[in-house]
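What follows is a group of structures, each given as structure tokens.
Derivation of every value follows stated rules applied to the coordinates shown; laboratory data play no part. Owing to the predicted nature of the structure, the values given are computational and were not obtained by experimental measurement. Cβ atoms are built from the backbone, for glycine too; each structure is taken alone.
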Structure 1
Amino acid sequence: MEIKAVHVIKNFTKVERNRLTKFIDSPYFNSNENLSNYYHSFINSINSVNESTLLVNASVAYDKKLNKDGFNKINHALLELVMQFLQQENLKTKKLLLENLLVNEVNKRKIESLRKQVFKQAERSKKRTLERSFDHHLESYRLEHYRFMNTSEFERKVKSKRNYSGDEINSINQSLNDLFATEKLRVYCIYLSWNRVVDLNIEFPLIKYVERWIKNNETKPLTKIYYLVSKTFTDFENDTHYYELKKLLQKNKDTFGVNEGRIIYDAILNYCIQKTNIGEASFQEELLDAYMSSLNSGFLLNQGYLNPTSFRNICFIAMRLRKYEWVSSFMDEYAPMIKPENRDNALTFNKARLSFYQKDYPKVLELLNQVEYQDAFYNLNSKTLMLASYYELDEYLSLNSLIESFRAYIRRLKGTTKERKSFYMDLLKYTQKLMRIDHRDHNALEKLKKEVIAKKGVVNKQWLLEKIDELL
């Protein structure tokens, strides 16, 4: 089993490892020179070290023979340092939080000569921060809280005698309202998303009051965005919520963080998918636009990489919109963003699918022969494309052989529901019927068409119907 500290460090970039080295060598953070020596003994060969080598290195660094317990304690101490480093790395990115921590420390120590200065610095950071995420609302409230608590009870009483307007109370109250409403709506949106999959049955009695407050008050953009996201769930039929949300996002796209962005765009994508699923064709364009906005904002990326599924979905939507040149350009531009181990397969499969839409069936078969069946998706979808291509090419011997092998694969397939398997079995059944039916028998063709239309969930249903219509 790999040592946890070593495993974590392996996942660091070269730049991060260099910063970690400086951190571990800093006497302020690490006064244990032996631990530093142990770290240096393996950092340059970290990808090839094993536990036995590390035990020897630790014994040399500490100049004594170590037993298992002693070795574990050293690695635990190293892990503690690594976690402290991660804390510091995260803290560096939170300017307003750092300013607030300084404000709090100055308040606690009652350093009167610095109070005015640190509050000004914090206020300046608050105004300069472009991002208006939940963290920003939290730190804004924290700043108002420190400001309010910094005013003594005596000072408040003195101010009240001078017709005090209550600015501090109003300011902290407004910050608290923004913080509460934003976070309550954010959690509510996550609940609504999950509740479509699992019946959670959780009550949110305060939501109606939050919604009423939003309708009657000017709110922060992020608060209004979460409100509109919730409405895409609870008032699905009303498209005005979606279009208002889209407009607000466009105006404030650079003002919220990655976590917020993923929650918001996930809801938008699902809304557009649901709309297209019920036949609202205009939302196919909206779906493609939402995917690209999310991608270009970085919300679809994980550690800088594009998921093959998202890549595939974008290609598929654009193909359905017949944007073939656009798809080709997209694949050239964005395929390098997929992890190297997944890139070739994703690119080859999507090129095969594009060739199918362009009716270049020999090319489809050529490309699919290069696809590695890494998982059930590639296997099922590649076979589906091959099946349709053989039919289009009138290669019925190959088609019959594929149908039999495809049927056997579906029966053996694990980790897939019976219902989903039946959708693929129906594709095979109707493709065989289409092959064997008398093409001159219009009554039989009409009957087959009605049967396919009535059957729910058939894979490649639209293609089947198109082939029947061609014979009528």
Structure 2
Amino acid sequence: MGKIFGTFGVRGVYPDFLNEEFAMKMGRAFGTFLRGYEENPRVVVGRDSRRSGESLMLAFIAGLLSSGVDVIDVGLLPTPLVQFSSRILKVSGGAVITASHNPPQYNGIKLLEGNGMGLSRKKEGIVEEIFESEKFFEVNTWKMGRRIAMDVREQYFREVESRIDIDAVKSRKPFILVDEAGGAGAVVLPEILEKLGCKVLSVNSHTSGFFSARNPEPNEKNLEDTRKMVKALSPDLAVAQDGDADRAVFLTRDGKFVQGDKTFALVEKFTLEQKKGPVVTTVATSDIIDEVAKIFGVKVYRTKVGDLVVTGKLLEVNGIIGGEENGGVIFPDIVLGRDGMFTTVRIVEAISKTERNFEELLLELPVFYQFKGKISFEGDRKKAVEDFAKLVLKEGYKVDTTDGTKIFFKDGWVLVRASGTEPIIRVFTESRIKGNEEKYYEFAVSRLKKLYPDLEVEV
């Protein structure tokens, strides 16, 4: 991984790290990279709702145009729709100006392949080399790129409608509460659900760019007010999205937060009932995914954390569905990346076709108990996790080092992993036996403290 690109592209605080000068320079670097492959490249560019997004996007587009690259500006859109646009418009590449779930002072640039998938690490490295060297491709007035604006939402709506049982949804007319946090999903998801025949209550849908209603990370703590609203209104389903709407998390009608693993498993089950094929997920995701796959006799492939890695494996094994523990689900035949809109639509279809409520569908899934915590760590996080692996290997435990250090027990596991975006070490545990998930967390923390006595543990 280079100095500029991280796990999710380029990301940082505006304007301290990421500003218009940086964005224009990155646009020139990406344009120069594409000119190395094509004479007349075209690029799709979109953004989330952050206040800094518009000026950063215009600067990035200026860099592309000055490199002789034509630009299709799809405006304020969820990341999955920018990725969808790249695929259907058959362009050379794409870019999203977004910092996803990060607070409003952050922004970022995510580069895409022509098929909408995130740009590979190798190609990001080449773009970074061009960025650093400033050896940009330059054109004269007559060969400048052109920019056109395009609204692709209707094409996405048609794609979604062609893949679900609309009659079942219109017959059920489910009541859906949608919390968009003021993010990009506000311009898409409520309208899709209404078109499908749902009764929709949309909250926090003002795209001011400040996420003033709640933090854009849709975790249990940040959704406290939404949960109270759900308890009072008792919708058939409540969904909350992050800033760029590539993820969706769900609440039951009594306001209980549902872990992303469970909703992924529910969508996996419903998808495999319609078409069987391989499933791809990460080492951090619950074994519930494997249990559901066994019902249908299909294989589960485990990868490192990150939608780019999961998507790559889906293409490699011709997978049907992929996902992660954070609520991000990938439907590779639509978007080569996480799609919070279609995840929501799939669950709406499931409760409509089965004529069951969301809670009943969740109760049909295998039961696992989980615990998730994090540890502040300002030093070399990867080395700390490697030291932890050496320690538990000496103790004779079975270890998987695909991504971090995962230790297996008879009834569960614990994963210790360095965050790729924050100065923390994450500790995830799971067990079939209630109570053991917390014991496995303490198991990991006690050994990390043995190695680093001054650790600050958060839950």
Origin of the derived value 7 (relative contact order in percent (Cα under 8 Å, 6 or more apart); candidates 1, 2): 1
Parent structure of the calculated result 54, 37, 18, given that semi-axes √(5λ) of the Cα gyration tensor in Å is the read-out and 1, 2 the choices: 1
Mean count of other Cβ atoms within 10 Å over residues 203-210 from the coordinates reads 17.1; which among 1, 2: 2
Which entry (1, 2) yields the derived value -24500 for helix-only ellipticity at 222 nm (-39500 (n - 2.57) for each DSSP H run of 4 or more, over all residues; to 500): 1
Origin of the derived value 14.3 (Kirkwood radius over Cα pairs in Å, for residues 235-338 alone; candidates 1, 2): 1
Parent structure of the calculated result 15.5, given that mean count of other Cβ atoms within 10 Å over residues 243-250 is the read-out and 1, 2 the choices: 1
